[in-house]
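Values in this text are rule-based calculations from the coordinates and carry no lab data. Not measured: the values here are computed from a predicted model. Cβ atoms are built from the backbone, for glycine too; each structure is taken alone.
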Structure P
Amino acid sequence: MNLNCIKMKFIMNILMLAVVSMLFDGCGKKDSPDDFPNDTVKIHTIHELNQEEEELDSHAGEEGSSVLELDFSSYTEISSAILGITNPVYSRIKKKKTGGYLLLYHNGQIGSNIYYSNSTDLKTWSNGELLFQQVPITSSQGADSRRYSTADAVVLSNGDILVAVSFRANLAYRHSPETNGIMMRRSKDNGFTWGEEQVIYTGTNWEPYLLELPSGEIQCYFTDTDPVYGNSGTSMVISNDGGLTWSPTGVSNNYKVIRQYKYMNQGRRIYTDQMPSVKLLNDGETLAGFMEARLEDNNQSSGNSYFMMSLVYGKDNWEHLTGDDVGPTDRQTNLFRGAGGYISQFRSGETVISCNINNIFSMKIGDNKARNFNHTAWNADWFQPFNGTGYWGSTEIDDAHHIIGTMHKSGTIMVGRFFLNHRINAPTSNIVVDGDTNDWTHTDALFIGSESQTQAVFRAAIDADNLYLLVERQDNYVATGDNVDLYIHNDEGNSLNINSLKITLDPAGVVACSKWSGSSWEAEDISLVTVSNKISGIINDGRADTGYLSEIGIPLSTINGNSGYVRFNAVLTDGNITDTFTFADPAKPESWMRIKKGISP
C-alpha cells in the first residue's frame, strides 16, 4: 500500500469517527443536562409555603372570602382490600401528636366490630386491624352478643390517643340498658398498640365524641337514646384524671346538656339533638356544637322521619339539664336538612362545619364564632369536593392551612386534604422582576390544584409604584397553551370596572393584557406590565419538566390601586382542564381572593 493510500484511509477513518461522534451526540442531546439550561429553576409547591405562624383569629372578620381547595394530589380512596372489610362506614381520622394519622371505621351501617389503620402521609395506609371485636354474652334475652359501632377518638395533650365506642347487646338492646354502654381503649405509642378495654358509661347510646379542654377535663358526649319511644338528646360524662375514671356513674346516669323538645308520645316528652360534635373555639371560652335533629312529619311519632342540622353554644361549659329542661338557649335550631355533622376550627379563625346532604359530603366555612357561614343560603353554596356518595363523614385540622375530610363510598373510604385559601398579605418589598425568587422571602400564598396534578401557587408583594405577583406552576408536561389567566381588581365595588385587569400568561411569558371596558375585556399593549418567565424543562418536550414561574410587575396606577386591598383571581388551563379558586367567578370580583397591601414582611 503506497503512502497516498495510507493517508487517504487515515483521513476516511477520522471522518467516520467524527460522523459517529455527531450521531451519538445527536441521539443523546435532549437527555443531556446541558440542554436543560433552566432545569435548576425551583418551582415551589404549596407544602413549602405559608410557613409563618399567624396570630390566633388573624382572619376574624375576613372569613367571608375564605374558601377550601382540594389538593388533587392528596386524594385517595382506601380500598376494602386494605381495610379488611367489604363495607367500611363511619370513618374518623385523627392526627397524632408526633406525626402520622389514625383512621377508625366499622363494618356495615350498624356495625359490630371496630377497625383501625395507620398512615404517615394520608395516601398509604396499613392493613386494617381489629380494635373492638364482638363477643358472645348472656343478656336478658339469653345467648347474645356484644357489638360495637360509631367509634371516635381524641389525641390528648400528652400524646395519648383515647378511642371511645358505643357497645350494645344485640338482642337486649331495646330491653336492658345495663347491657349497653361506652367502651374506651388507650394507646400510648401513636396508635400501634392498645391497652385494655374500659367501660366509661353504662346505658343505651350512640355516637360518642371526645373533647379535651385546656384544664385537662375530658368530655365524652354521646347520643342519649331511648329506643322504645324514639327519644334522644345529647348527654355527657367527664373525666378529670386523663380518662382513668369517669363521672357520673351508674346505669343511664349522665349529664344532659343539649336537647330540643319535639312532642308527647304515650305520655312521655320526646326530645332530639343527637350525634354531637363539639369544639372549644379560639376564644378559649365558647363551646360550639354541631348536630342533627331527628324530626317527623306533622310533628307526630307516626310521621316520616327526616334530619335537620343545628348549632348550639355554651359559655364556660354547659348548664346541666334536669326535668323537662331544654337547652342551651343560645342556639340556631333546625337550619337546614342534613345529617352526621362535624365541626372544626382553624387557628386563623375560620370554623368549618361538615355534614351529609343528600348523601354527599358537604362543607361550609364560618366566622370565628361559628355563627355566620359563607355564601347566600343554608340550602346552597356547599363545598362538595368528593364524587362519591355515602354518609357519616368527619373532618380533622391538619395544620394552620389544611383540613382533612373523609367519608365512606361503597366499599372504600374517601380521604382528601384541603387547603385553606384566605386573605394573604402583600408585604412592602424590594422586588426585581428577573425571574429570581430569592427576593421573595415571605411565604404567604394562595393555591389552586383541585382538578389535576397541575397546580399553582401565588404570592404578592408591593412597593410605592407596583404590585408584584409571583406565579409558580407545577406541571409535569409544559406545553404551548398551558396558560394562567390572572385577574386583578382594585376592590372598589363588587363589579368589574375600567380599572379591572386581566393578564394571560403562557410558559414563554405574557400572551395578552386586557382591561374591562364596561361590557367586555379590551386588549391592551402587553408592555403595560413587566414579566420575567423561567421554565423548568422544555416546552412541548415533556421530559424532566416540573413547571414554570412568572414574576410580574403591575403599576398601581394601571388598576387605580389606592385602597388597602386588591381582589385577585386566577384560572389554570391544562389541556381540556381548567381550575380556579373554589366558588370564584371571573365576572364577579366579590367571589375572588383578597390581598392586603403594604404589610411589613
Structure Q
Amino acid sequence: MKFVALVSGGKDSCFNIWHCLSQGHELIAMANLYPPPEGSEELDSFMYQTVGYQALEHYEECIGVPMYRRVIAGTSKNQQLEYQKTEDDEIEDLYRLLSDVKETHPELEAVSVGAILSSYQRTRVEDVCARLSLVALSYLWQMNQLELMGEMCQSGMDARIIKVAAIGLDENDLGKSLIEMYPKLIKLNDMYDVHICGEGGEFETLVFDAPFFLKKLSITHQEVIKPSNDEVYHLSLGFTTEEKSKEDVEATKLLCAPPLLNEEMQSIYDQLGSTKFKIPSIKRETQSTLDEFEVTSKQVGNLLYISNLSSGEDEVESQVTSIFTQLTDILNAHGLSYEHIQSVQLFLREMDDFAKVNVIYQRYFTKPLPSSRVCVQTLLPEKNQALLSAIVIPNLKDKAGVHVRGISYWAPHNIGPYSQSILHKQQRTTVALISGQIPLIPQSMILSNPDDRLLSVALSLQHFDSVKKLISLDQNAFVICYFKDLEYYPIALEAWKLYEPSSEVPVVFAQVTELPKSAPIEWSGSVYQETPNYDDYYNDSSENEDEPTQIANDLSSLKLRRQSVTFQDGYVKLTFEPDLSATAHNTVILNKEGQASKLKAIPQKYSVDIVPVNRLFDSTGKERDLAILHRLNI
C-alpha cells in the first residue's frame, strides 16, 4: 500500500517506517504536527512529541519524499481512551493534516504510526484513519520493549537522546546514542520499572540517520534546556544535512518480521508435531429439520441476555434487517442502545452471505468499542438465514474493551465492525468476551498455510491468548473451539491441554459448516479476573462488626461467577430441570441429529440461547449430543 508516515523525528516513528518498507509498502509522503512558533518548543501534549521538531524541516531532504506540516492548534480536550470527533481537540489537527495529504495524493491508502504500548495514541490515529478510509500501519504495536530496543540498537539507525524526564536520567545522558544508553536503560528498568523504550515519557529521541535515509542530519549547535525545577532536561538543536555515500544508500536492508509463533506457542506447535492423533469416525449424514427457536430477553444479574432472534423473510438482507429491528425494539424497551452490547453471536446458513450481512450489521455499531462477535455458518431452522443472540451491559460505566483496527505483528486487526474483546467490569470481578480468532497472519491478513493443521491450531490459539494478555485477564472462564474438518478436533484438544493444564475450565469443541474467510478453525470464549476489594469493609464504622463473615461470603461467591458446562447424551434426558438454571443464563450447544423436537416449550423463566452445530465434543475426547453452558451473574 502507498502510505504517509507520521513523524516526530523519534526512534519509533522512523523504525516503523522501516518496517512498513520491509513489508512491501511504498512511502509517498511524511506528515508532522508542530507547536505554534510563539509557544514553547516542548508542548504539553498527550499525543505528540514536539521537542526537536526543528529537525523535521530537513527530513524531506533526508528521506526523499514530501513533508506536510501543520501547527497544533487544539489541546487534549477529549482525554477518553476511546476517541470520538471533538471540536478544538489536537486530534482534529491530525485529521486536517492527513486530509491535506490525501487531497494531494488521492492514491494514499495507509498511515504509518510508531505506537508501541499507547492505546491512547493508537485509538486516535485509527479513528482518523477510519474517517479518511485509510489503514493504520503500526508494526511496533505490543512488541517486547527489551527485544525492540535491542533490534533498534543493532539496526544501524542513529537515534540519540534529546530529552530526559525519569529517575536515573539526567542532562549527562542528552546526546547519547541508543547503543550507549541501552545497558543503563535495562538497569533502570530493573531498579525503577523505567520503560526501556521510553513509553512512559521517560525520554525522547531524535533520529539523525537510518539505512533508508538518503542524507543524514548534522548538528550545528546545541544547548541544554531545563524549563522547570523538575529533573527534566532537553536539547535545543540546530541542524544541517550531510551527504551519505552511494554504498550506504544502496545497501539499505529490510527488517525481518518477528517469528509468527511466540515462544509459548512454538513449544506447543513442536509438541503437537510429535503427537499421534486419532480422528473421530465420520458419521452418516442425517437429514435434520429444526423448528424456530424461542426468542428470550432476560435480565440475569446485572446483564441483559437477548437470545435467538430470527426472521422468516424471503431474502437474507430482509431477514437481517428484521432481526436488527427486533433487537432495536428490545434495547429501546430497556432504555439501552447498541453501545451497551457486550457481545454478539451470529449464525448464518450460508457464509457466502457474510458480506451482505456485514453491510447491514455495521450500520448499527457506529460508536467506539462495538461489541465482540462470533460468526459461523451452521445448521439453522428451514426458514432462517440468520440467528442472532446478544449480551448487553446496562451500565456503560462498567464497559471497557479493545478494538484494534491497525495492521501489526501483534494479532489480526478486526475484519468487521466488532472489537477483539469487550469487558464487563464489576466491583470484584471483570469478565471479558473474546471475538472468534482464526489463523490469520497478522501483517498480511491472509490465512496461514492450510496444509499445516498444527500451525493453524497454534496460531489461532495464540491470537486468543494475545487478546487475553492485552486486556490483562489471565483466567479462562469458558472456551469454545469451532472447526470445519474433524481432523482438527484431536489437534485442537491436545493444543488446549498444553495451553490450559487445568481440567476445570469448561471447553467445548464443535464442528460447523464454515468459518469466516474459509478458516479451518476458530477459538473464542470468555476470560476473567477476580479482584476482591476489601475497602468497603474497612470504613471506620461500627456497622462492619460482621466484616470477616461478609468477606468470606463474598470470596466464596466469586467462585460462582465461573462458568460451568453440563454435557448430556441422548435427548430424552433433556428435561430443563435441573439442567437449566433459572438464576443463570444458559447457552445450549447441540448437534444436529434430532435436536429440534426436544427444544420445544422451554419454560419462560429460563434465559436460553441456542448454538446449533454439526458435531460436539468435550475435553476428554468423547462426542456429545448436547452441552449446556451456565453463566451465573451475581
With mean count of other Cβ atoms within 10 Å over residues 133-140 derived as 23.0, matching label from P, Q: Q
With helix-only ellipticity at 222 nm (-39500 (n - 2.57) for each DSSP H run of 4 or more, over all residues; to 500) coming out at -7500, pick the structure among P, Q it was computed from. Q
Identify the structure, out of P, Q, from whose coordinates distance in nm of label points 7 Å out along Cα→Cβ at positions 125 and 525 was calculated to give 3.3. Q
Which of P, Q yields 39, 29, 19 [Cα extents along the principal axes in Å, for residues 141-220 alone, calculated]: Q
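Work out the source of 22.9 here, i.e. which of P, Q gives that when mean count of other Cβ atoms within 10 Å over residues 165-172 is computed. Numbers along the way, then the final one.
Working: P: 22.9; Q: 15.5.
Structure P accounts for this read-out.
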